[in-house]
Structure 1
Amino acid sequence: MPFRRDDGAPLDELRLAQRPADGDRFDLLASFRYVDPVSGATYRVPAAGEPGGPGEPDARSTDLASVPHPLWSFVASYGRQSAPAVLHDHRSAVAEQVAERDGADAALAQRVEDDRVFRTALREQRVPLVRAWVMWAWVSADRERTYGGARGAVFVAQAVLGAIALLAGLVLAWWHPAWLALAAVAVLAALPWGRLAGLQLLLTVSGALIAPLVVVHLAPLVVFRVVEAIAEVLTGGDPAAVVRPTVAAREPGDPAPGQRSPGDG
């Protein structure tokens, strides 16, 4: 088992504290290590309050898998992917520090390897193949956007437009096969990216596949959220509180999470 406690024993539990109690951030209560089977490198994730390793930032909170909550039915924020996600959050913080010290190119190079480690860890945690590769594609696209400058912005924009073009070409081909040329162009446009061609192709194809599923999923979810908001308005509640499943609305004068009210014993 590649994930281990500091004492070398297999990581049999991931100890997290939700802070605040109604929020979407978590503190890691016990550090752990990951041994990458590809490179043999060992990565340590410090617990909350611990200093980071040499040249690394101190421990930070994590939101686990950074998936927008309306899409949790596709990829949950926690589960088998939790330990890899916490590891990746820490390595992303390391990359931020590298960017400040050595520049964006150095941070980009590090993130390429860290993102690969994330994908490897997902598979070792038995996250299904398609889900693991899509999660890797998402974090890799964010890496290019964050540290790739103008080239990274073009890369992400092409992935979005390519997914739209591929989907449109496949749909319109039902009316005329010539539209398949549009789908072919969207796929072939990934090739000029060289070492990033595979990532670009995966983003394009997975985006075209997932987009209609997301639309079908969001339609009833939006209806349900509207019903919730109406109920909040009619009962004097906060309709804005239905947008997110975390961070509960509080009445004026209520103690903040983790605080005790004046009347508590």
Structure 2
Amino acid sequence: MTATTPSITVESGGEQLLGVLHLPAGPGPHPIVVIMHGFPGNERNGDLAQALRRDGYATLVFHYRGSWGVGGTWSWSNALQDALRVTRAVREKDFAERHRLDPERLAVVGHSFGAFAALNAAAEDPGVRAVVSVAAFDFGTLPLPLDEARREHYEDFFGGDLLPLRGTSGAALVEEIEAHGWSLAALAPALDGRPVLLIGASHDTVAPVVAHHRPMLEPYGWAERHEWPTDHALSDHRAELIGAVRAFLDRALGQLLGPKESRNT
């Protein structure tokens, strides 16, 4: 069987999420990696998806509701629900069998808000075996309730990236953060005992490591971690990112693999 790249849909909240599945060659069943992009989704980590496919992992990249042409309304809550729905959909019997996937070997990888979504999905779904957080943006580090100056800052901050999104505004996104009080530190007990990889970027101006990455290191004390001198997209550390994620997944899912599947070139 050759490698293929089918487009897929997953129903969530009455809408059809759009995704692309990067399937390796061979009969499988292949371990699965769901890659979750951030806000608004300019960086989708396609290089990571392709590299992991070459190493025998099936990788799925998808869009949340209300983003990049997908129907419905964008909100943080909808995106978190979509992330959880996708982690379950890829393990459903018909989907897994059709695409030669192993539902027992699932990891999630997220970047920026996608890291927030990946950690939330893993905390709610014990079937997620491992999770990778890359340049996480943690709403739990914001000083809530926001004072007027900070509220205006974040309304402008989120409001400047709405072009690929629908049905929201900077003000609505800030109101939702204040209403929920989400925190990545609060998720740590639910993830204790599962492999977690935390990656930060010391030149990150979107999710500065002092506010978003380093505070996670204590509550996730067992996690593997890296911090590199690069920007939010890890623009000049893509090879290091791919290598670290590959090695982590090999270790994290290796106990479930049995004999190691052949690498694809």
Structure 3
Amino acid sequence: MRLRASHFLRLRADQPCPVVAMLRPRSGAAQWMVSERYELQPWVPTVEYTDPSGNLCQRFTVPEGGMRIEVEVLMETEDVLAVTPQAPPTPVAQLPEHTLMYLLQSRYCSADRMGEQAQRIVEGLQPGYAQVEGIRRWIHENLRYEYGVSDATTDALQTLQHGAGVCRDFAHVGIALTRALQIPARQVVGYLHGLEPMDMHAWFEAFLDGRWYAFDATQAEPRGGRIVVAYGRDAADVAFISNYGPLEVQEMQVRVTEEPRPLA
């Protein structure tokens, strides 16, 4: 599937504000960058670096008064998500080193406090993919997708208490329950074709049988057409703008459309 995604931001700052932006997807096994446009108006000196999770980060200072950011990418993505119901868990002793950070407790995912609930949810399920899919299905069937019941401070335990949340909350619950089974899990943010209303989206991945698999508890069935922008332990690692001073997002527009592939 060939997708074009655009992201427009209008920012206001009453004084110069240092920021780190995370808005550039990168090519990988499941997606390939065909073309890209990234504009800062007004232009300011910018440095790009790669964070510990491999995300592309742009560091600059929003000038007094504010600025506009426009990102547009054309990506080749997977039409369907990989599904392997029999995939076993990778034993902790055999996990690659880069996955170990995704077993740890993190700000929004207190896996050490969710072990009993995780075991109840996966009772009778084959260890590995089937367990994580059981967690995804349980979240989809037992939590309401609802705006206004969570905010930037809400963690996985609070989402379970509220019985509702939005995509990032569903992902946090999935991550915490999966880590409670000693399976590495990480948060993903990006774009989902056909999402209504259109916005940045969040889901989670679990490391099973030597690779990462995607799980999205907001959807009834596995669904492709995704562009990954960033990975992290939870939402604290994958903010699209991290500001180090007063900053207001005055406007944000996200658009994702499918485009025909060129004829061979």
Given structures 1, 2, 3, which gives the highest value for mean projected area of the Cα convex hull in nm², for residues 153-200 alone?
-> 2
Distance in nm of label points 7 Å out along Cα→Cβ at positions 41 and 137 derived as 1.4 - corresponding label from 1, 2, 3 | 2
A value of -10500 was derived for helix-only ellipticity at 222 nm (-39500 (n - 2.57) for each DSSP H run of 4 or more, over all residues; to 500); which structure in 1, 2, 3 was it taken from?
-> 2
Of structures 1, 2, 3, which gives 18 when relative contact order in percent (Cα under 8 Å, 6 or more apart) is computed from the coordinates?
-> 2
Supply the structure label, taken from 1, 2, 3, corresponding to Rg and Dmax of the Cα atoms in Å, for residues 73-144 alone with the calculated value 15.0, 44.
-> 3
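No value in this document is a laboratory result; all are computed from the given coordinates. Keep in mind that this is a model prediction, so the values were computed, not measured. Cβ atoms are built from the backbone, for glycine too; each structure is taken alone.
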